[in-house]
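What follows are several structures.
What follows is calculated from the coordinates using simple rules that are stated; it is not laboratory data. Because the structure is predicted, anything quoted here is derived from the model rather than measured. Cβ atoms are built from the backbone, for glycine too; each structure is taken alone.
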Structure I
């Protein structure tokens with residue numbers, strides 16, 4: 001993602017069209033580093049979000065509302081005092097910087113018209129919102145920066161506002177061929193690095209796109225290319241700059257084959273030709289959609305961090321236990337050797353010399369001679385009893401471990417299925433199901449009164465529609481797998497699952513049809529592959545069978561089944577062209 005100077009230029013163009021000459025109706029500060037301005041124009045009332053969050057600085061016209069603190073922070077009160085009901089007379093972007101300056105006219109205490117400036121700097125951890133007078137003198141800022149924090153630029157009341165240092169970057173809107181030849185191309189770095197470190201507001205994404213359009217490798221060095229290739233790069237750069245000058249923006253989002261947002265941009269990115277390009281009417285719509293999806297995934301990941309840690313620790317502990325049991329079980333494989341030693345000593349013991357440390361005896365099971373170690377302090381009969389005792393001990397151990405190994409393996413598979421369910425979780429309600437399962441099986445303690453959170457929707461299986469019109473249901477966790485297989489499906493429906501991998505149960509509702517199109521089989525298999533622990537592979541083997549061939553494992557975890565009649569197919573875990581249905 002690149003909130004670069006080009007995106008800011010696109011946003012400034014939109015703000016001029018939408019809120020230019022509008023009045024600031026209300027000012028809120030819902031977060032310590034975020035402002036919301038309600039702006040009224042003759043046509044509409046809109047909400048402008050300004051965020052100086054260090055990890056995610058943003059600015060766009062938002063359709064979402066947030067709860068506000070009972071008592072407004074001091075900075076918010078200051079803005080209300082000075083620019084409440086003020087009129088936005090100009091919105092500008094200095095050069096191609098990630099900075100937007102709002103010029104606002106308002107009436108002072110004497111009723112005279114005054115001008116103030118609200119500046120937002122979208123620069124990562126250095127992001128800030130600064131309030132200045134018409135002489136560029138700072139009145140206050142969201143983040144106060146003194147000399148101890150920054151030796152380059154102080155942001156304090158009474159100081160003169162100045163732009164952040166440009167690090168000798170060139171404004172791309174004014175770059176000349178001479179600048180290109182004598183300054184940019186002379187840098188001893190890769191083409192991509194050369195462009196975004198030389199030009200203001202050009203991100204690595206746009207720099208790579210410029211190289212792509214020129215047919216050049218962005219990782220290559222300028223001194224390796226011919227004059228024709230350098231000319232091609234200049235032409236590509238000039239075309240992008242001209243597109244910015246003419247404000248021919250194309251805001252949109254690129255999605256991967258699984259519907260996840262990969263990148264957003266204000267121009268079309270030809271280097272992502274293999275991804276799905278969804279163009280939008282405004283850059284604000286793009287930013288809100290993109291970051292909402294990213295924030296949702298990040299929020300779920302943060303909320304599931306404790307659960308993932310519990311599951312990871314349980315898997316590590318159970319894996320060690322399983323490996324130890326397997327080693328101990330392998331050690332019991334010598335038990336029959338001790339039994340044979342005992343039988344041979346009872347059969348031939350009369351001929352063994354006293355105090356012997358070993359003896360060569362004929363094994364009447366294989367007709368081969370074997371060397372039997374002896375304790376010289378014991379008689380042949382006592383040595384035989386000793387070997388029989390070892391045999392009986394290892395036999396008992398083998399019998400006990402055989403059951404334990406099966407139980408531990410099932411426990412490990414159960415935990416791996418929970419881990420996969422966590423990776424597939426997309427909603428908070430999905431985590432509720434997983435948490436309940438962890439509590440039920442003793443992996444975490446029950447907290448609270450056990451009641452569901454108010455207003456939290458019930459977690460439901462995913463619902464898809466095949467290209468041939470058949471309904472497909474996908475369980476996202478073990479409880480949902482149980483539901484789709486034994487409640488939603490009937491005996492004649494088809495069941496799909498990744499072979500020897502944790503993952504979702506996928507059910508195709510056949511509607512009584514005995515023959516389904518091959519395309520439906522493939523799409524159901526793709527869903528089973530994608531919603532499994534094997535989804536990162538290029539090819540995944542899928543088992544499928546009729547629902548009537550499944551049986552629940554006795555005493556097994558929810559969603560665990562056994563089957564002996566099935567077919568298999570190999571597919572790619574790509575579900576990009578399968579229609580998803582949002583159930584009410």
Structure II
């Protein structure tokens with residue numbers, strides 16, 4: 001339904017009130033492509049008006065079929081058009097009245113060469129998701145800025161859906177020796193990070209009790225269907241409340257139970273109503289506020305209690321005096337009991353913020369506070385008997401990082417890792433347990449890391465396996481590098497080459513983030529090994545950016561400069577340094593790591 005007009009993907013446009021065709025009796029195809037914009041095609045190609053007054057009085061713009069994109073979900077704010085080449089799509093939003101682009105430059109999306117390959121666009125209310133069998137790109141619909149992109153390797157076809165909370169479900173289908181297999185990934189809409197994965201193809205469906213389920217059809221020959229409630233979580237709802245918890249008021253359901261030194265709090269819910277039960281205390285709740293990873297309660301006696309990190313951390317503000325009692329139990333209806341308790345000695349978050357993440361490791365912890373998942377404001381690390389406060393805290397690719405005197409400090413959710421720069425080196429701590437707001441509990445060996453690879457345990461063999469797999473899975477995204485450079489040299493298919501080089505740069509950036517979060521603290525000299533790899537990748541990224549700038553200049557000037565362009569000369573000059581850095585890593589890997597852990601060797605062209 002669009003302003004009183006009913007349309008189908010390949011059908012007529014009808015006035016919903018009367019059932020009459022909006023554009024007369026001639027066969028026509030019409031569908032919404034943006035807010036207040038209809039795409040219209042007629043069987044004979046006859047002209048239709050540039051605008052249409054809808055039954056509800058809204059003026060709709062009329063456009064032709066300009067984009068080889070299949071629209072899923074809500075319509076975007078502006079119509080899109082796309083130019084397709086052998087290996088990519090160039091997508092942009094435009095003004096239907098003038099035809100002018102709304103974005104400074106098109107967004108490049110890698111696309112399979114198969115002419116029958118389908119590209120999708122999904123709008124979730126905040127961002128556009130451009131999805132092909134090669135990658136998924138999140139774009140700001142107003143500016144065209146790329147928010148994040150993820151490479152998809154080895155996929156024959158796919159489908160995507162979104163939950164009400166904007167969790168993205170990507171069901172990928174690929175060939176195996178036994179036929180076609182499927183796997184569904186749940187992606188964080190803000191970062192593109194893989195939250196969890198499940199074998200089989202999944203789709204969103206209504207839940208029997210309201211909300212959404214995820215129906216998962218077993219992969220391969222199992223033929224089984226499972227239901228996941230709610231659709232955005234791998235755990236099932238209805239985890240029984242501990243037997244010793246107090247009862248909720250009649251007809252209400254417990255959703256959170258926290259027990260701490262000298263007290264406890266039970267939160268109950270019925271539809272949009274909530275009730276707070278505080279055993280053995282004459283406290284009456286006046287306010288309840290939910291925040292990322294927890295909630296805050298203001299009582300009539302002036303006391304404010306904040307439960308965060310899934311209930312595993314409680315702070316009590318008694319008219320200016322803040323205490324953090326030790327939590328002995330933390331339960332929720334979706335997760336069951338929490339896997340760990342917060343260590344003693346944690347400081348209170350600065351006023352106006354609350355805990356966003358907590359990572360614990362042997363001999364230390366790292367706490368991040370902020371006002372929202374992607375808005376951290378402070379970071380504190382306790383390591384080797386020292387308490388270190390970070391500054392300039394940022395959130396990127398599922399990691400919190402801050403600056404300290406000696407260098408950067410970072411906390412990663414999956415793989416669960418804390419890193420700290422000391423002088424010219426890096427110290428890694430594999431994390432026993434962690435909790436990140438918006439992601440839940442984790443720890444070493446739990447969940448998936450970069451490229452959907454299973455995270456490693458605190459074992460050298462498994463850490464080498466993880467690093468091997470992320471290197472292998474990233475190779476596909478860089479396979480077109482040499483071909484693209486040669487195309488630009490010969491001034492053939494330069495727009496395709498620009499798109500391919502843009503993909504290579506994005507792949508390098510993603511791989512650098514993945515390697516930074518790869519645990520190797522159990523591997524002898526593992527941190528030094530990864531430092532060599534990161535140097536090689538950083539130099540490769542810088543060189544690839546020069547190649548891309550050269551290709552863009554060639555495309556803009558019809559190859560006027562050729563190989564005399566300064567960007568070409570700089571890229572060519574940097575190639576030797578890239579080779580030296582790669583060889584330093586490969587020598588260590590191929591002679592020490594690969595033989596010892598029976599891992600595959602790599603060549604310079606694969607890194």
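Given that percent of Cα pairs over 30 Å apart, derived from a single structure, equals 68, which label among I, II identifies that structure?
I
Given a value of -11500 for helix-only ellipticity at 222 nm (-39500 (n - 2.57) for each DSSP H run of 4 or more, over all residues; to 500), calculated from one of I, II, which structure does it belong to? Computing helix-only ellipticity at 222 nm (-39500 (n - 2.57) for each DSSP H run of 4 or more, over all residues; to 500) on every structure in I, II gives -11500 only for I. Across the set I, II, distance in nm of label points 7 Å out along Cα→Cβ at positions 123 and 267 reaches its highest value in structure II.
Sorting I, II by distance in nm of label points 7 Å out along Cα→Cβ at positions 179 and 523 from high to low puts I first, with the largest value.
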